[in-house]
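Take a look at the structures below.
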Structure 1
Amino acid sequence: MYFKQILNEEAGCSSYVIASRSTGEAAIIDPALDISQYLHLANLRDFNVRYVIDTHIHADHISGARKLATATGAELCMHESADILFPFRGLHDGERLQLGQLWLDIWHTPGHRPELVSILVTNPQRGDQVSMVLTGDALFCGDVGRPDFGGEEGAEQQYESIHRLLSLEDYVEVFPAHFEGSCGKGMCGNPTTTIGFERRFNPMLQLTREDFLRQAMEPPARPLNMNAIIPTNRGEATYEFAEPQVVDNVRRMPVVEAARWHADTGAIILDVREPDEYVRGHLPGAIHLPQADLALYLDQLEKTKPYLIACAAGIRSLRVTHYLTWAGYPNAVSLEGGTDAWAKAGLPMEGASEDARAVTGRERYQHGGAMQE
């Protein structure tokens, strides 16, 4: 058996190559947009890529699955319920794919997304029991996938899917589709774990059903460029430029320096938080452009103008500034410490008006709010 985990530092996600050394048949799971790394590996190892599998429709990075399947002649696979607009082989719960002597058993584990699958791997030459599971965005190291992308039943389904995974033996190795990023709130940063460790130490797995469902209603901010990435991954649009990027020499400023720079340059303030965060208070004159919508409004931003990018604590704004710098906006500056540090420094803020309605939980995702002054 050959197994390789490939980490994508820009998106905080993982992809996997599984192959039978005896037959050379391979499967590639959750491939990144840059497929050259997989083609190089297949050529180097003389693998025949038989399956390309996306565990679900990704919301935070653009999948390379279609490109890779076309380049290799492999079958493109997703769960049969996947709402996508291009041909694929629909997988069903309990289906077994074979790679030489290897077994890849498909479990439908909805919650984070309705079509999400986990892949159980068995190498009968080593033992006739499952030895590892690729959990997609169902189970992470120290967390579970956010269920608000899974529809009205997402949280309930997530709870059931997680406890199905917990029926596996403690020694089973867990390989998630993420080690960091916006698809969970508390990932610990490890790229791999075990069922037993998560059973004992994952805080989400210690909760009662009621507490689990309650926490599920408080998701983190939507991923950068999500509203361009999902249509691209569904095949309804092509926004490959929306792929998150990390570049060198990104500009950032502490709040006092940023306030002076804004006053001197007349920089446009972009608040990239969620609608409910924005209405609770923002920098004076800030334009509201949630990071999930950024790529869709990119052509409305003038490349030569200075921009001060603000979020709550400076984490999202830094990622947005990385992306804008890559996209050709050299005068984008991230506000260090975000609006929290700005307010703490006693600098002026604009608060919510009396009729502003703060939205929370699922409701926030039914509101746009992009480019609001």
Structure 2
Amino acid sequence: MGNLLAMDALLERRAGAGDREAQRALGCRYEHAGRHDLARGWFARAAQTGDAVALRLLAVNLLTETPIAAADGIGMLRSAAERGDAEALTLCAAVAAQDRDLASNWLVARDYLVRAAEHGSQDAIGQLRVLAGDAACTSPMALARKIDFARWLTPAPSRGVHETPRILIAEGFAQAAECDWLIARGRGRLKPSEIYDPASGRGLRAGEIRSNSAAAFNIAQSDVVLALLRERIARAVGIATGGLEPAMLLHYATGEQFAPHYDFIDPEVPGFAEGIARSGQRVATFLLYLSDAHEGGETEFVDLGWRHRGAKGDALIFWNVGPDGRPDRRTLHAGLAPTHGEKWLLSQWIRGQ
């Protein structure tokens, strides 16, 4: 402990004396500790010296931590990208893909990925390979020419399996490589899942109610592959992508489960009223099955007496409210525990007014 404190003190002295590498390292130390305000300050000091990496780290902080300063963050991210920072170029691709006001946003995102890959980003080359359907090619430009965005944006056809509540199945909604990519993107960030606290409307450790783990994707953790999937989901449901909550990767180890619950936000609970007024009701749920090498682990609709276990790449879509917009309590459902192996899903909640 003494050595660690001494190292921290030395880092502080170096950073205070103007060492930009120390400033950047200290910012990362504070960011990891959840001291985002202090991290922002040290990243800003390092960025003022012309450090492109610090500029990118500052941009991510501004885009993801309160107080959010999106316009400043995007501007700084682009500046870091223009200075040749490969990770900034990759993040610019994700930002462009999610910019609904940007003309030809998918082509802009593709071109950022090409530039990032040419600067050595393995993340970017991985995305290009997934999108091109070619796991062996090493040429970013050759991969870019193979990408068919029209195909990536076209949802798989769905079929109804229940009328009230409305439940649909879309087989082959995602490709196997896409599923594997999403698992790899979130695996290292898994944390114990939470449920909402009725008193505050905020996240709360779930305990026995929900024993699985999860990882969310904010704007800086997203990428072009996920952005295309979310656009496909929005088109399948018939809404704009602005109605989608951040996507959530779900992992269930053997024996882990999510007890019967509702996905709608109960308007009768006082702590939830503010969230509904601000963001709308959670009207639908989209579940993408990312794996199928496990036993058990079905999605069970308790009151309907119906269970479903999708194959890898299949999707389950259900509406949490009725045609009148009121919560439908027949949507009570559970994520059953796998009896062998591990289960992976992508959960996408959908808001509406």
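None of the figures in this text is laboratory data; all of them are computed from the coordinates on show. Small disclaimer: the values here were computed from a predicted structure and weren't measured. Cβ atoms are built from the backbone, for glycine too; each structure is taken alone.
Sorting 1, 2 by distance in nm of label points 7 Å out along Cα→Cβ at positions 27 and 59 from high to low puts 1 first, with the largest value.
I have 69, 41, 35 for Cα extents along the principal axes in Å, for residues 75-274 alone, calculated from one of the structures 1, 2. Which structure is it? Label of the originating structure: 1.
In this comparison of 1, 2, the computed figure -12500 for helix-only ellipticity at 222 nm (-39500 (n - 2.57) for each DSSP H run of 4 or more, over all residues; to 500) is attributed to 2. Out of 1, 2, which one gives 23.2 for mean count of other Cβ atoms within 10 Å over residues 123-130 as computed from the coordinates? Derived from the structure labelled 2. Tell me which structure, out of 1, 2, gives 15.9 once mean count of other Cβ atoms within 10 Å over residues 43-50 is calculated. Derived from the structure labelled 1. Here the criterion is mean count of other Cβ atoms within 10 Å over residues 139-146, and among 1, 2 the highest value is seen for 1. When mean count of other Cβ atoms within 10 Å over residues 115-122 is computed for each of 1, 2, the one that comes out at 19.4 is 2.
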